[in-house]
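Taken together, the values in this text are just the output of simple stated rules run on the coordinates, not laboratory data. Since the structure is predicted, the reported quantities are computational estimates derived from the model, not experimental observations. Cβ atoms are built from the backbone, for glycine too; each structure is taken alone.
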Structure P
Amino acid sequence: MNDHLPTERPPIIDYEGSEYQTEFWDEGGRDYEDQVEAVALKRLLPDGGTLLLEVGAGAGRNTPRYKGFEHVVLLDYSMTQLQQAQKFLGKSARYTYVAADVYRLPFIPGIFDGATMIRTIHHMVDAPLALGQIRNVLGTGAVFILEYANKQNGKAILRYALRRQTWSPFTHEPVEFAELNFDFHPQAIRNWLGENEFEVERQLTVSHFRMQLLKRVIPTNLLVRMDSLAQLTGDWWQLTPSVFVRSQAVGETVPWGSGGAPGRASGEFFRCPECGHSPLIKLDDLLVCESCTRKWGVKDGIYDFREPVTD
């Protein structure tokens with residue numbers, strides 16, 4: 001495991017103030033997409049675990065699906081998205097809400113035994129760096145479930161064949177179809193996972209029937225059953241707009257609780273995202289780093305590691 005903090009921050013897309021959950025999911029006619037993602041997660045999630053990191057948790061749409069884990073850490077860059085998640089899920093001791101940059105995760109190495117990243121990596125201009133940061137905080141053998149937007153999907157292949165688009169769906173480099181919105185080639189994702197000490201175990205192709213006409217004329221429950229069967233071809237080919245990958249963290253990892261680092265049994269799993277020091281000292285509504293003296297805010301139960309608190 002290569003445990004280091006990046007010296008530069010890539011640009012980040014911020015959903016602060018967004019009504020994404022309401023507009024895109026609750027009122028956006030995406031019951032089909034939501035239900036087929038639930039099917040994929042049920043197939044890929046382990047039976048149980050202790051501590052799960054949900055990267056890009058948003059308003060907590062998927063969080064209730066992680067029933068097998070004792071504790072879930074919801075991470076998002078947007079404070080308002082986490083506030084919506086907190087309102088939805090409650091201030092249960094089972095959940096910890098963290099506003100932070102995925103490129104500088106504020107957790108000690110090897111602390112999590114599971115992680116998910118659903119509908120999030122497509123915003124990453126430096127996807128390998130994000131994957132490396134996630135690997136750093138996972139223990140050896142931890143399960144990582146990643147969903148990504150597939151560049152090599154059937155619609156893109158057809159448009160390319162008809163010369164309706166200039167970029168090739170078969171090349172490995174990402175395509176930025178809108179600002180900070182990327183589609184990735186399946187082989188590129190597998191390569192990056194391997195480079196960051198993940199071993200791919202299973203792939204599921206999802207949202208085979210993501211077409212407005214089909215969603216209008218075919219009942220959602222039938223579409224979901226059809227998609228559930230088609231998902232099983234994911235290890236053979238990946239031609240859908242969405243692909244789920246289950247991988248396992250391999251290689252050496254710094255075990256949690258070793259070398260003086262705090263263990264997850266005490267709940268003290270934070271480290272300074274700037275200098276990497278742990279543990280952090282809790283003072284009222286602040287977490288203080290003894291090494292670099294930076295202070296990080298805690299607002300109504302949400303830990304804020306985006307920028308240090310200034311006096």
Structure Q
Amino acid sequence: MKDHTDINKRIRRQCWMSLISAAVVAIDVCIGVTMNLTTLYDVNFDHMGIKTFCMFTVLSNILAGIAMILVIPYAVDGLRTHSYHLPRWIVDLVYVGVTAVALTFLVSLCILAPVKGFKLIFTGSRFFLHGVCPLLAIIAFCFFMTEKEIRLKDSLLPLIPVLLYAAVYYVMVVVIGEDRGGWNDFYGFATRIPVWVSALAIGPITFGIASGIRALHNLSFRRRVQEEGAFYDSLFMENDILKVIEDMGRAHGMGRDREVIVPAQVLSVMLDHSNSGHSLEECCEAYLKGCTEGNGDRGPDPYWT
């Protein structure tokens with residue numbers, strides 16, 4: 001028979017998967033960027049050392065890394081409070097960062113590698129920035145950070161950093177030019193192909209990538225919601241929701257020095273699948289009642305230590 005411990009395990013597993021995947025991406029980004037910064041000269045690439053920040057490859061990975069770092073405190077807090085919740089703005093920021101590194105991966109694979117060689121594009125720091133980080137970021141966002149559905153209008157957000165960088169790149173490469181202190185055309189978007197082709201293609205390509213990531217993320221989101229729905233439906237066929245919630249509070253037990261944090265979002269999801277007619281306020285009161293009864297003189301529940 002399913003009980004509150006099954007709910008706790010599901011939440012805990014979700015927190016751990018988000019925490020681990022976000023940390024791995026952030027660490028790999030740090031490794032790749034550090035390798036670029038500490039390499040002052042590379043015969044095959046002009047922009048090393050501090051100049052590495054001119055490259056969209058590096059900037060996109062930093063954006064994705066920062067977004068993943070912001071996920072970590074919420075995952076840790078979810079382990080502490082047994083209620084995992086990512087704010088919408090963080091989900092959107094991760095979405096923007098993941099789309100940017102996905103664009104980096106595809107440009108490296110389809111444009112740079114055929115010209116400069118696959119070995120050159122996917123070795124050294126580029127192994128992380130062109131390959132590992134983008135792929136891990138996509139996997140993390142599409143399979144382990146599926147708490148919220150990505151809306152259609154959100155697909156426009158990844159265009160912002162891409163178009164901003166495209167504008168800066170155009171000014172530095174075409175308007176100013178390398179001879180006057182600008183950049184050389186290291187991506188080949190102004191010399192290998194006409195500028196107008198690059199200008200017209202970058203928006204639709206980015207939107208297409210964003211749409212693909214959105215579709216994959218939302219597919220995982222809907223699957224998770226469906227599984228949770230079936231889980232809670234079966235749970236409340238055998239148990240009264242208030243009793244289950246009281247047991248949750250009792251098991252968590254706050255201890256004499258532990259702060260009581262009501263996992264209202266989890267209770268709301270449980271309530272949606274209970275068909276009990278109870279209000280969220282009643283569920284919160286049941287949880288607090290369980291915490292109070294579970295306080296006593298015993299220590300924390302060993303499951304959570």
Structure R
Amino acid sequence: MTDLPDPVPEHGQVRVKIGACGVCRTDLHVLDGELPHIKYPIVLGHEIVGRVDVVGPGVSNHHLGERVGIPWLGHTCGECFYCRNEMENLCDRPLFTGYTRDGGFATHTVVDADFAFPLGEVGSDEAVAPLLCAGLIGWRSLTMSGDAKRLGIYGFGAAGHIVAQVAKWQGRSVYAFTRGGDMVAQAFARELGAVWTGSSEELPPEPLDAAILYAPVGSLVPAALCAVRKGGRVVCAGIHMSDIPSFPYSLLWESDRSFRSQTSRGMTVSSLSGSPSKPKFVHTPLPFPLERANDVLAMLRRGDLVGAAVLTP
């Protein structure tokens with residue numbers, strides 16, 4: 001813990017008094033130096049819910065006391081090819097919350113006004129915070145999985161457990177893959193409606209229509225391709241993943257299987273526009289005081305967390 005001066009918003013920014021900030025595996029990737037161009041020192045955290053307490057110059061789209069959410073993508077240049085063609089998530093000069101600009105493991109943070117999204121008043125800060133990353137990525141992953149009826153989820157953490165609930169609500173059958181021997185996570189998945197649970201090294205009892213990978217393990221890509229039917233798709237949903245090993249071309253040739261990564265700012269706006277209904281998909285959050293941030297990160301590293309951990313100042 002470190003005492004820092006309260007941040008001051010610049011032109012086009014607001015300052016937010018933080019009510020809750022979710023803890024994400026990407027925070028571990030930043031902590032461990034696994035992502036390029038990390039700004040050090042850095043305040044981690046990119047699943048932020050709070051209230052505007054200072055409005056900077058040039059801001060007209062927010063007011064004092066407004067409840068907002070701050071996600072991973074925190075700034076885009078607005079000038080490159082991607083920004084000009086509605087692909088801001090691929091911006092050439094982006095800034096990311098809790099990675100290349102300070103985030104939410106704090107009492108206050110500043111954010112570009114256009115990247116602070118109104119949340120309304122439904123749901124507690126602790127329940128809504130995980131939706132700013134795990135929920136949004138999950139929602140986008142489900143969209144990219146198409147109309148898959150048999151859906152595999154590899155890695156049953158914060159994102160996986162939210163997506164499982166949404167998928168069940170949509171009428172899909174969920175197949176949950178966990179680390180070998182993780183009976184706690186498998187029991188949790190069955191509690192949330194999974195029709196089958198097993199190790200990530202296992203094949204499901206029947207071919208899947210699609211699979212979503214939240215575990216940052218590259219070797220799971222060929223494993224998931226083996227688990228999906230012809231024409232099935234694999235969505236890699238994490239910010240960071242270890243190298244994907246070589247695999248036989250036959251997994252793709254004459255089978256029309258596909259795999260791709262995903263990230264988007266557009267889905268942030270569209271997903272949060274329905275935020276009053278989203279908190280019901282979040283399993284009871286695991287709240288911890290901000291002072292225990294390092295303990296929570298250590299628990300996440302060991303796999304001791306079941307559900308979504310949230311820090312509260």
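If mean count of other Cβ atoms within 10 Å over residues 60-67 is calculated from each of P, Q, R, which structure is the one that comes out at 13.2?
Working: P: 17.6; Q: 23.9; R: 13.2.
Clearly, the read-out refers to R.
For volume of the Cα convex hull per residue in Å³, for residues 76-163 alone, which of P, Q, R scores largest? Walk me through the intermediate numbers first.
Working: P: 143; Q: 114; R: 155.
By volume of the Cα convex hull per residue in Å³, for residues 76-163 alone, the leading structure of P, Q, R is R.
Taking mean count of other Cβ atoms within 10 Å over residues 156-163 as the quantity of interest, name the structure among P, Q, R where it is greatest. Can you show the working numbers first?
Details: P: 13.1; Q: 17.1; R: 27.1.
Top value of mean count of other Cβ atoms within 10 Å over residues 156-163, among P, Q, R, belongs to structure R.
Please state which of the structures P, Q, R yields 14.5 when mean count of other Cβ atoms within 10 Å over residues 116-123 is computed from it. Could you put the intermediate results ahead of the total?
On the way: P: 22.1; Q: 14.5; R: 17.0.
Derived from the structure labelled Q.
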